[in-house]
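Got some structures for you, see below.
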Structure 1
């Protein structure tokens, strides 16, 4: 007879339809009993349509009865809400004091960097009126689910993504909503989306310090904040505003990232600072947090984002960003 652990390991090979992460990673397995040559599995039904439940039931029975000593298997479902099932270790909010600094790009690259380190990662696109995450990842599938919850859409590398643009008929459609509706959408993405078990959930905030960032900081148990800026004269004032908001909300700043820091010209092996001298160290000092990275202006990266292939970007800066972020998180945990 298999042990309970062995049965759970076998369930970890069964993907959840619409997400392509396993039952175990989506945290849907509520109970496993093994006795008298029989395996009984109880799953949460959160975000699972009836056809998905039936498909999972058939797969589980087929998988369990192939285990040595198992003659019979049964599957039952219990009600459950995503917010009660989700187990997310760290929530990182990426914010900026103004638009156009590449905040969504940094959020995406941070998620990719963490995924490459072997972590389970998701992205919550809270920039409701300016959602761009799905475009960069080449995601155009609509989220599935049921009356009890919504399933995120997986990227090619297995990063879970939820964005308002995935629900729009066309990516060009504008979301013309007032603050309360935007706040409600963000809350729904947090409470009604089945994220399952994640090591990191990266939240892409809209620019500024108004309703939407406030909703995220008040609703989500933020682990820490990354502040994004560019090397321009207005940067100091803008970064300080974001820092003050984080401090007033009691949220720790994990670090700062300088985007568009320079343009590297390989033909002359030179870095050109198009927007002025780097202010990375200055901004890190202003935020009382480490400088996590300085991202260049890279035409190759821009091309991959336009094509929906950001996950193919393989520059050293990705590795360094991921290492800096994970080291900072480890230091915060100690």
Structure 2
């Protein structure tokens, strides 16, 4: 009888501590065994600063949910999403595109939930150092996206650019703006940036004006055109302009060109002009290297750079200046590989 009563007491104690009748295992109650982390939705967070609540359920091995568990929360990628919580609920805040694994833990016991941030573009902005670009120079555009909370999205792959007037303003695929010399109106352009992301296309515009390339002071100028080339005009889109400024012992020059058939090789001053329009070279103006079909070059020359013609000694710098002051006597042309005799040309005109 005594042994029977002892067995009955032991059975009651086992059931009270938790007993799995299928396996015969004895599970203590109240000890965390699993952590399940979940959210109302797994859709991406679409704006920086947007929040989402995660919930954690802690159960013991009997499947009983434990109340008020002392959970610790952490994120695998704080640059993507942060997390703040201490109990069974935590708040996740979006920072930047990516995936963050949010973990709730008690000691070595953990539960996780992945959170995706994919910021949705609502608008974009074009920023630039200025709205006026001097002809012959460049300027870099920067495009910044904005999400629904107007937070900036700096990294925007796939932005495309267009210019409404490619005769005055060019824009490359990476947003580099080049202002061209163009004597014809209008000398403005509207630049458009467009980006498509997650099936949504947004764009922004920026008006840009071509600024004058003229030096503060200059004494001579020449408009360079393809139709002015002699003995035969050139068929092409090339344009150019030159400025010459007198110094006590030299002449400074600035030569601009756009839409040539290739990079310029050299520019020449020719004179005195002849009936067939082909005069000897007086001075070779170095344009340097590394140029494109659009560009600008500056430099200077002295009396030592003036060339003799027809077996005669070179004229003096003062004599060259006197020639340039005489209308239709001295001209300037720019030479390219395709047009070795000159692709654009213009007569030197005194401006003061």
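Compute FRET efficiency 1/(1 + (r/R0)^6) of positions 32 and 312 (r between Cβ atoms, R0 = 41 Å, to 0.05) for each of 1, 2 and report the one that scores greatest. Intermediate results must be reported in sequence, preceding the final value.
Details: 1: 0.60; 2: 0.00.
Once FRET efficiency 1/(1 + (r/R0)^6) of positions 32 and 312 (r between Cβ atoms, R0 = 41 Å, to 0.05) is worked out for each structure, 1 has the highest.
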Of the structures 1, 2, report the one carrying the highest value of relative contact order in percent (Cα under 8 Å, 6 or more apart). 1
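So if we calculate mean count of other Cβ atoms within 10 Å over residues 240-247 for every structure here (1, 2), which label has the highest result?
Result for mean count of other Cβ atoms within 10 Å over residues 240-247 over 1, 2: largest is 2.
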Comparing 1, 2 on Rg/Rh (Cα atoms, Kirkwood Rh), the highest sits with 2
Can you tell which of 1, 2 yields 13.1, 39 when Rg and Dmax of the Cα atoms in Å, for residues 216-255 alone is derived from it? 2
Which of 1, 2 yields -2000 for helix-only ellipticity at 222 nm (-39500 (n - 2.57) for each DSSP H run of 4 or more, over all residues; to 500), as computed? 2
Here distance in nm of label points 7 Å out along Cα→Cβ at positions 184 and 296 has been calculated and equals 4.7, so which of 1, 2 was it run on? 1
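No lab work stands behind these numbers, since they all come straight from the coordinates. Only a predicted model underlies this, so the values are computations on that prediction, with no experimental measurement involved. Cβ atoms are built from the backbone, for glycine too; each structure is taken alone.
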